[in-house]
Structure formats: C-alpha cells, structure tokens
Structure P
Amino acid sequence: MKSNYFDQNYTVKVIPRSVAKSFIIENHYSQTYPAGCVNLGAYQGHDLIGVIVYGMSCQAQMASSVVQILGQWDYYELQRLYVKDCTRTDFESWFIGKSINWLKENKPDIVMLVSFADPWYGHNGTVYQATNWIFTGANNGANVYIDKDGKVIHARTIAKGKVDKDKLCKEWRPGKYRYVKFLKKSINVYRHAETGEIIRTDDLSKWLTKEREDRAIYIAKDHNDYLRKYKYNLEKNLKHEIKDYPKIDKK
C-alpha cells in the first residue's frame, strides 16, 4: 500500500461523536449512527472527507462467538465507514490502516476487530480483502422491518415502541459477510494442568480466590502444580472456518 501520498495530504484524528453522527447519517447508506466508542475522521486540509466508527456490537456474545475466550472488552466492531468520492481508490485501505495503528497505540486491550459487509447492498468486503482481514463466512440471515421510505428500522427501535410495527414491511435479508482482524497474534493465558481449563491472566487472582473457596485448599504462589502459562493463538482458535474471499455478486 502506497502511504507517502496520503500521509502528505491527509490527516486522521479523533472527532466528536456529534460530528461523526452527522456525517454518517448524511452520507452512509444505512442513514443510521451506532453507539460508537471511537470516532476517527479523515481530513484533507480542514475538510472532513471520511469517518470510521468503532464500537461494541448490540450482541453481547459477539466476541466469544468468534474466539471463545474473548469478551466484549477485547474487541471492537468496525460499525461504519464512509469516504467521499473525492479520494483515490486506495484511500479507504490507507484510512483503515491508520485507524488500526491508532487503536494499537491508544486501545492496547483491543485484540480483535470484527466487521460485516452486506451483500444485499452489493458489498462483498473489498476494502477488508485489500487490508488482509480474515473472511469467516456469513452470519445467519434475518427478517428486517422497513418503513414507507425504504429505511430499515432497527429491532431495538421497534422494541422501545418508537414506531408502529404494524406499519412496517417485513422482508427477509441474507446473512452478512463476517471479517475478522487480529491486532495481536496471541494473548497470555494459563491452562489448568489437570482439567485443561483456560484462565485469562487478568482473571488469575479471581480464579485463585474461587479455587480456594470451592476446594478449601491452599494454592502455592507460583501455581506450578496447577497452572501452566502459555500463549493462546487467536487465529488458530477461531470458531469459524477461514474461507476464500467472496467475489462481487452483481445484481
């Protein structure tokens, strides 16, 4: 990826939620803004020309559904990405690369990114393929509800009673393509020598306390009789099969 041209002509920085929300709603095909945790903007001079939003999925088990021992604080979902047409074709790849560098520097606890490409809208994840994300197939399809203007209404909006469900049109949509990017190859864990149970290093103190309470035994400080420390390879423990990239399905 050629970065010198972009590095000289564009900057990437954190932007306020309000700015990101306005930009995404105005430009993104979904016309919705998620509950983002990180909002990064790409600028050409003083002009905002692109936004990336990272956050956590509304599905609490998203991380563990990809790698079993990961939790919601271990990952971000790339929820929105939009870049104006004034840029070169490889700008999106550069922008994603810059955003990943920012996450590695400022959010070191994030070890995995997940993103989805929606084939219903003709998206196969070309930008994720260009930036070497792992393709793990598609999630399950689902019914969506659409208002009279053709806008998809989120299930949470319906559940809160903000719209009348009876006035919406139900439509089946195929599953979205799931892409995964690991920001670290492995994480440090312990494996129980007898049971094979995996304990996150951050959870060790809590686990030892529970172990003592449950078994009424004392565990030596070095834990060598019980636990073995090792590196848990994230990619090798994916719960989904790694597949070849999908091609564009033209309608």
Structure Q
Amino acid sequence: MSARTLGDWLDATLETNRFKDYCPNGLQAEGTRPIRRLVCGVTASLALVKAARAARADALLVHHGWFWRGEDPRLVGTQLSRVRELLDADIHLFAYHLPLDAHAELGNNAQLARRLGWQTDGRLGEYDLISWHQLPDGRDARQIAAHLKRRLGQTPVMVGALDRPIRRIAWCTGAAQDMIVEAAKSGADAFVSGEISERTTHLARELGLVYFAAGHHATERYGVQALAQAAAQALGLEQQFIDDPNPV
C-alpha cells in the first residue's frame, strides 16, 4: 500500500487534527516503495533506523520522531546520520506524539494501564492526558514500586509522602512530571510518570502525595505496539516491534 493510505488510517485513528503538538505528527519522511512490512519502536534513533533496515522494513512507526520545536533544523551531526540512514534504506517514517499518548484504547496511557492491570476510571487535563484509577484497597508506596518494577522491568524512583496510603493513583507516561500538580488537585494520592526533575521532589513533598518516575522509555513502549498491531490487522500489513533499550 502507499504511504498515504497508511498515513490516512493512522491520522484518522488517532484524530491528529485535535492536537497542537511540539512536533509534526504523521508522515515525517517519505520513501518510494510500497508498504508491506511495518516496524515500530519508541524513538527514531540511529540504532532503531538501522535495525528497521536490517528487518527489511518498508515503514517505521515511532512515538518520538524528529523535527521538534526549538530543535536545530539543520541536517548536521547526529540528525544527518539518522536522516541519511533512513533515506538510504528508502524507509517511510511515521511519528505520533501527543495523539498516541492520549488515545483511549491504543494510547500510551491506556496501554500502560493494561500492562499494570489498572482500570482507567477517568481521565482529565488537556487532551485527557492524565488517567486515574481507584484502587480497591489501600496500598503503600513500596507495594506500588514493587509492582512497577515487576511489570516494567526497572526500579522506579519514588519521592514525596512515602507513608501516605494510596487509594487513588493517577498517571501520564513519558515526561509528564509537571502534571503532578493537576493530579494532586484531582484527589490523587500518587502520580506515575516516566521522568523526574529536581523540582519534582519538592512538589511531591509539598503537595503531600507520592511520585513515581518509572522510566520514560519503559512507560512508553506499549502504545506504539498496540497501534502497529491495529494497523496491521486493519490494512493487511506485517508488523514487528524492535526495542532500542533506554534506562531513562
């Protein structure tokens, strides 16, 4: 199929026209060949592009693509290396940022909940990017941390009111640490995201809730896989997930 056919399906599924984002969503680099094999991954790093080429991908679907707002637009250095590898391989590149975070079924937040066994009881914030779940019984921070480690494969950083019983937990994947304020206002006892900043520790302490930094990459591995699987089923494509591990 053509890049336009795949792009139209992805755009419609994720409702990209609803979002004002920090990067272009959709087709970011166009190849020439028909698309039969789709490789997906979290970030369009040089390593992932090379792995997609080795896997004979016709198209690469990622969450973190290129051309971010404020980024140097010149094709030099590492950016040139990535673009050259992609163009030499004649691979189409598709990237979806906020639309993939927010999708109610295929999105990163929805798929993280599925991975953790949490029901999404409600969503809030801009584009409904924060999800929350009411736990059936109170948990403590160490229990939640152990569960995150088991399901995501790395130990989370936890800060804040560590002795507070956790009954309502909220989350937003990736670098959503500053959404901790909105999560606290919504009544959450704990908030899970991917990254942590120096200020996050003070905010968690002063807001009186627990913050878990469970890994940007670790929390955002699942949406792109769900999207690629849905696209493959709907459009008759082959698909494969390739992980480029990242401890952050």
Structure R
Amino acid sequence: MSTGPYPARLDGTLDPHLSRWLWLVKWFLVLPHLVLLAFLWIAVTVTTIVAGFAVLFTRRYPRDLFEFNLGVMRWTWRVAFYATSAFGTDTYPPFSLRPDASYPADFTVDYPSELSRGLVLVKWWLLALPQYLIVSIFAGGWGLGWQTGGGGGLIALLAVIGAVVLAVTGRYPTPIFDFVMGLNRWCFRVLAYAALMRDEYPPFRLDNGGTDPGHPAPDLGPAPTPTPLPVGSR
C-alpha cells in the first residue's frame, strides 16, 4: 500500500465567483459530454484489456493506450468537477483528452517504467475489491456514474449541499469543497489502479483540498549566502 504521495494526482480550483443558480442546469448542459464519454469509456474498457495483455507479456503499458485512457479520465473529471461531483467552476469543460492548464480541474497519472505481470491478473478485481466497496459509497454505484460521481452517492449529495449553500449565501463553503475533493481524489486513484496504470495500492486515506499533495515541492534554489559584515562594524 502506498504511504507517500500517490502517483495519480487530481486537482481542482474553486471558482470564487460561482453563479448561484447555474448548477441547477449544468447536468443538462453536459449531456453532449456524457454521450461522448459513454462511447469513450467503452473504448477504455477495450484498450485496458489490450494493455493488460501487453503488461502480461512485456511488463510495459503501451504509451499510446496509457495516454488515451488517461485522457478519457481527465475529460471525465473536468465534466464531473463542473456538473456533478463538485460544482466547482462555471467554466464549461473542453471537449478534449489533452491537458489544459487554463482549465481549473486536472487529473494526471505518472507513466510507469514497468509493471508487475502477476499483479495485472488480480489487482483490478480481487485486490481492489475493498476499495470498490468504499468507492461505491462515495460515488454511488458503478458505470459512468461511478466515474463522474453522478450516481447519487456521498460525493453528489455533498456537492448538492454545497450548491444549495451557494444559492442561499452566494458562497460555496470551502470545508465542503475540500472534503468533496478528497472523496473524488480517492475514487480516481482507485480508477487508475483498476485500469492497470499503476501497481501501487491506493491508500485508505482522504487527502482533502483542491491541490493534490502528490505534487513535488517547488524548487526554491539554494539558500542565499549571507553577506559578511565589514571589518570593525561590530
């Protein structure tokens, strides 16, 4: 089990100027996304099976398949952050698999140099079963609702509570947002593990807040050398 930062990182920046009422129709606005994602997740199922056989014989996850699967997960998270799992932004999500630094939600997974042949046979069903039970409570079931948090679970409930508070007070409560982000982060770590993208077991912990703790600390460079005092200044 991973005890340090997990190599799948989920981020979201809360928009400080959210509309009080737009959240009521966001589910309708993202219908084109949901239709496309339904087909894309069928493709992800196929590519994950192909990648599993590749790992079994070569210990490597084909990079093109990895980037495609990650792109679908990233797209899914942007839609979820906008419409179902956080209501954290009013910026409409792009129809794109690629990273976009201008969008306030992102998901990324570090590409592994190699993966275990043995784990690929058991991690997605047997080893991940305890995680599935927890995630089903967080996200409310399986299928596309599982990935987007739109299945009526704890995530969707808390997101709606946050949106109702927003409608009444004009502000989305930060503690609810941070907690919802922790729940989503847990779910997407399990998703990356179940998709055979990492061998590290997802931790049983909540890392709350908009910024994933797995990001490396910024390099501040060497500490400045103190300037020596002139002779006789003391």
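Supply the structure label, taken from P, Q, R, corresponding to Cα extents along the principal axes in Å with the calculated value 77, 54, 31.
Clearly, the read-out refers to R.
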> If relative contact order in percent (Cα under 8 Å, 6 or more apart) comes out at 29 when worked out from the coordinates, which of P, Q, R was used?
Replying inline: R
> From which structure (P, Q, R) was semi-axes √(5λ) of the Cα gyration tensor in Å, for residues 60-107 alone calculated, if the value obtained is 22, 10, 7?
Replying inline: R
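P, Q, R: which one has helix-only ellipticity at 222 nm (-39500 (n - 2.57) for each DSSP H run of 4 or more, over all residues; to 500), as calculated, at -15500?
Only one of P, Q, R returns -15500 for helix-only ellipticity at 222 nm (-39500 (n - 2.57) for each DSSP H run of 4 or more, over all residues; to 500), namely R.
Any read-out appearing in this document is the output of simple, stated calculations on the displayed coordinates, not a laboratory observation. Quick caveat, the model's predicted, so the values are computed rather than measured.
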